[in-house]
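Take a look at these structures.
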Structure 1
Amino acid sequence: MKVGLFITNQQHLDRDMVAALDEQYAMVRHARDHGWDSLFTGQHYLNEGNNRQLQVVPFLARLQAEAGGMTVGLGILLINLHNPVYVAETVASLDVICRGNFVFGVGLGYREVEFDAFRVPKGQRVRRFEECLDLVKKLWTGEEVTWESEVCKLDRVRMNIRPVQKPHPPIWIAANNDRAVERAARLADTWFISPHATTATNKRQLALFRAERGRCGKPFPGELPCIKEVFCSRDRRSALELAGPYLFGKYQAYAKWGQDKAMPKGESFDQELNDLLKDRFVLGSPEECFEQLRPHWEELGVNHLVIRTHWAGMPAETALHSMELISKELIPALRKV
């Protein structure tokens, strides 16, 4: 089992962003020094409410300097908001910065304010996502490319900056609803399972993913990654006390942003914390967290857990408390899986 850190780049408006960045460096160094395998962070534009965040590409490039030999990944880049040439050259640059130890995680997105800001109209979002991904891969071949669409015109161009990894970095597609999971099966190297759905929903969707891979003549991927919300403390009660308000705040924000509208039916975030917890979040002692995570490898076949243990507003020392227990007690148990 590989274990990664999903580092939060989202902070409340009253937070000193420079001080927060120093704390994020400390979390990455802890993960590096305790043998965590990977590092991911995500992207949004125009944060609403009491949130703001650093943009993913410069943030991730800076964190790579602290990450040592950890795999670094976009978790995720909203590619249909961007010009394909920008995506191709930027991701190739990141792969060089990471010396070929990089994951290209992508997703469609769900927020109208982001689609409107980048003028991605309804009815074209999926097409633009697929076209962008296809064009990026063509550009990475180094061959001449001719292409014309409403976002990009290329006339026999050849892109000279290309990824270290051949033919390209691993492409992980994050997907929440059933059609998106099937799209990930067709277009990606693997499905990047989100932390938002219950394990029961993940299990049902995995059958869709597997079936679509079969229809496309593609083998089941050797790596199946999953982001999980995890907080370790001495017991479940203290974990809930320390992490509950911040985790709940995160999912209240998701509900306001409409994240659950992109989820399968019945996956509403407009619930109390105790209801949201069920079969979704992992909190407790290291032993309790291990047992809560067990279905992910026994029933889903997950072999790369990417753990988020810090949410906007949480003090860094609280997150590092959880990371210490994960490093010393949970990860050694996961390594034996």
Structure 2
Amino acid sequence: MALTAIIEAHGGPEEFKLVDREVGEPGPGEIRIAHKSCGLNFIDVYQRTGLYPMELPHALGMEAAGIVEAVGEGVTHLKPGDRAAYAANPPGAYCEARVMPAAQVCPMPDDVSFDDAAAAMLKGLTVQYLFHRTTPLKAGDTVLFHAAAGGVGLIACQWAKSEGITLIGTAGSDDKCALALEYGADHCINYNAEDFAPKVRELTGGVDAVMDGVGATTFEGSLDSLKPLGMLMSFGNASGPVPPFSLGVLGPKGSLKVTRPTLFTHIADHAACQDMAAMLFGKMQSGAVKMRIDQRFPLAEVADAHRALEARKTTGSTVLEV
């Protein structure tokens, strides 16, 4: 049996229920993993509220790290006793142990902690595809990154610095801006104190790319921050989904490009997923990317963790300790 956080209806954090579930044995292409630490992400909120609907009841959680207990037929990249971490479908990481598909579970180095890996997988693999798999970016390029003091943002600040890319962040307070600057942002704009788009253009004349996980409230300003032929990567909806807009506006603004990527498209291929994780772990091992975990909650307090995340009371990453 494994303690598991599930929802039986979409709604607020009060919908979480803690239940004991049978874990069972892995089938072909599956593993059983005992978790040590689980990550918390905004996609978990979207699934809980129904913005991303799921069949219910369902366990939530998209990333975790732990010890492989058993492997099914055909699994060759993992074995019992291996330390491993993942960001993967289907949801269900908020638990003590689970059986799940093995393809997106990645062996993790001995010198990376379970908490760091659980905090890093979904956010770090997101940063990897934003910088390496979405549009060509190189040293000397400029990037605008919203919510730069959040879990994804602090990784992005360090990633950009490690590759010679100028990153301008936004955040909702002076303290959060200071944190982003500490982690490698070249500039950070408090969007509650000034309009970020004119400031970005003042600093750069327009950036090569905008990485926007905020959504509705930043979309128009993100477009206005781009240089001609620049790309807006709208990868999240923390403030709500981007409303419909006319493609015709992209031409006069400089033949701009807009994409709505998801991590799960990029990691669907087993080999690509393993390569992306290897790059992420390499950045962590070298010290180029250091995880900042500012909030830790016991698994049983998952509802409180969600409340803190939605209230924008968190900085860095949050983990649920098993």
Structure 3
Amino acid sequence: MTYHITLQPSGHQFTAGANETLLEAALAADIHLPYGCRNGACGACKGHVVSGEVDLGAYQPSTLSEADRAAGQALLCTAHARSDLTLKVREVSRAGEVAPRTLPCRVERMERLAPDVMALWLKLPANERLQFLPGQYLDFLFKDGRRRSFSLANNPEHDALIELHIRHVPGGWFTDQVFSAMKVKDIMRINGPHGSFFLRDSDKPAILLAGGTGYAPMKSILSHALHADAGRHFILYWGARTRADLYQIDGPQQWQAHPRFDFIPVLSEPDTAWPGRSGLVHQAIMADFPSLSGVEVYACGAPPMIDAARRDFLALGLPEDAFYADSFNYQETHEAR
């Protein structure tokens, strides 16, 4: 059984199944509500039940007091709908509304995805979750004050572990450690989320331009948007040097079953057996779109790719305010992504 949920004051609406929490249902519908733990421990997702019936779930009395319950409050991360509902809540609509937090974490899993790309999965303490908008990044914090920034590759619906894709920068202070000394169960400290790179509300087709590990935030954006069936068309152009550098190509290939998603991988140094597109990835977009006046572009990768794409796309009619970018700096001074 599913129930109809209406939010005040926004008027946003979604449906919730009897076996999913109100927070899970809202996130699945691409409606961002504040949360911190997803198990009733922090109270960040507290909302007011204006009308209807809810099962409060396994909340913690210290977080949802008797006075809160009497006033019609509920923790949306534990509550389940038992009828159609009207809820009064605060929604998260912009990146700045999700306050960065500093948290410890443990390396739960490591996997080399390509010769120079390592995936890390990080586990937060039991009562913590990192809320973020797909496309944002976090910082690793170190005792000497240095920070290293990496985009989040998982989506908000699957936040039990934080997924990062880290490219090895030879001689890089942090990435050398990741590829030679880091091990499962190592303890780290992170701060986030950060960044204004996230999908805007629009009905325009969205072209996503990824270079190398610029695929990480695109994976987060697309897996969330397609899961929520955002109703717009997405085209992912992923540029890499060789076939081995398209390190999780099975994901975009599976998403092609969605009627509003297309995937175009582009290799700059293909071998003779490569059946797909070759050359510079942003030029592949230009070949396919003689005019870019009716789209939005989201670009992630090295600064030269971002700069060339911005220059050439604007010349093809892309409005300046329809180009969103996150430029990855792989120099030792920043060693980001």
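Figure out for me which of the structures 1, 2, 3 the number -5000 belongs to, where helix-only ellipticity at 222 nm (-39500 (n - 2.57) for each DSSP H run of 4 or more, over all residues; to 500) was derived from the coordinates. Matching structure: 3.
Given structures 1, 2, 3, which gives the highest value for distance in nm of label points 7 Å out along Cα→Cβ at positions 11 and 179? Mind dumping the intermediate values first?
Details: 1: 3.9; 2: 3.1; 3: 5.3.
Once distance in nm of label points 7 Å out along Cα→Cβ at positions 11 and 179 is tallied for 1, 2, 3, the winner is 3.
No value in this document is a laboratory result; all are computed from the given coordinates. Because the structure is predicted, anything quoted here is derived from the model rather than measured. Cβ atoms are built from the backbone, for glycine too; each structure is taken alone.
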